[in-house]
Structure formats: structure tokens, C-alpha cells
Structure P
Amino acid sequence: MSSFAKAMQVLAPNAIWSAHDNVIVEWLSPDIQQPSAEDIAAKVSEFDAEIPLEQLRDKRNNLLAETDWWASSDFTMTAEQTAYRQALRDITDTYQSLDTVVWPTKPE
């Protein structure tokens, strides 16, 4: 879902509208106040700012999923494996985007 659509969902839930190039061209909900262009732009900027962190979390979650089998009941993780998985879970405490992240080294 685009940041524009998410913004509209937050600013005018249940409203019926159509847009082109992120500009409302038709407002079909007279009982719901149409958000101003400024309010929409501010909310879009807010959602756009979250995208790098969402991408980082997605990559981190994929790396964790690759090692989920380490945590199965018939396997004992090494200290290095435990530390790696914890470092992945903590990655968003330090980094906010894929552009700057330094990934921990996966143990063998």
C-alpha cells in the first residue's frame, strides 16, 4: 500500500475517494471531512520516513528465519549462534536503514 493510501486511511477512515498522482480528484463522502493537502503531505512524509526502517526489519526478519531451526527443541545452540540471533534482534536499536547497517557475522 502506498504512503498516500495509508495516509488517507489514517486521516479519513471509511471515506470513499479517488486520486491521481497522490492528489484527490473525487471525494464521495460528504459526511466525512476531506483532509487538507497539507495534512495529507505531512502524513505521507511521516510514512515515507518509516520505509527504510521497515526494509531493515524485513531483511533482519528473513535472516532470523534462516536460523529458526537452530532454536528447535532437538538442537542446542552454541553461544555464537545465540549471540548472532540476539544481535539481529537488536539491530534496529543501532541502525535505521539498510544503507548504514553492519550485519553481524553468521556463525557456521
Structure Q
Amino acid sequence: MNLTREHLDELTRRLTDEGKLIAAGFAGFAISCIPADAPREQINDMEAAFMCGAQHLWASVFGILSGENEPTEADLRRMELIGLELASFAEWLKRRINGEAH
């Protein structure tokens, strides 16, 4: 299946409106990274790992924020560092999908 960026964006919007943003992320990941002939058990395990990562991030973000009404400088810095870490991973994954990284 060859989906365009527009298809993936529409799928993400639709699933987000249904309260399934993380499921949308997994769908994109599955399309990009899981072989079409992968066994159901492997797909289920990969989905569980994906969801564990999302749950970890969600819980961690709320655990590290200061709890003030407005974000503190430390809160903003922590969020920036999370963003940089995820951007770095996204670049690595893109290279891996394109056969450029091992």
C-alpha cells in the first residue's frame, strides 16, 4: 500500500477526532516499518511497545512539569529537550527506512 503524506495526514486527523491520536501514529509506523507479511503476534507486540512509549512520554511529561499555572523556564527547557530527542529519533528512523542507517 502506497499512501501519500496527504492520506496519512487525513488518517491522523480522523483518528485524532475519534480520540485515537496514538493509534494514528502506530498506523503510520506500521505502514512504514512493519512488513506486510508480519505475523499478527509480531504486530501486536510492536503495537504494545509503541503504546508503552507513548504512555511513558505522557506520564513523564506530567511528572516533570512544575505544576505552576504558567510554564516555567525549566518546564520549557525540558519540553525543548524532549522535542530535540524526538526530532533526532525521527531523522534516524527516516534514514533507516530509506536504507541509509543501520
Identity of the structure behind -17500 (criterion: helix-only ellipticity at 222 nm (-39500 (n - 2.57) for each DSSP H run of 4 or more, over all residues; to 500), calculated), options P, Q: P
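Distance in nm of label points 7 Å out along Cα→Cβ at positions 57 and 81 computed as 2.7: which structure among P, Q? If you can, show how the numbers build up before the last one.
Details: P: 2.7; Q: 1.7.
Structure P accounts for this read-out.
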Parent structure of the calculated result 28, 17, 15, given that semi-axes √(5λ) of the Cα gyration tensor in Å is the read-out and P, Q the choices: Q
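One of P, Q was used to compute relative contact order in percent (Cα under 8 Å, 6 or more apart), and the answer was 22. Which one was it? If you can, show how the numbers build up before the last one.
Numbers: P: 22; Q: 17.
Of the structures listed, the value fits P.
No value in this document is a laboratory result; all are computed from the given coordinates. Keep in mind that what you see is a predicted model, and the values were worked out from it rather than measured. Cβ atoms are built from the backbone, for glycine too; each structure is taken alone.
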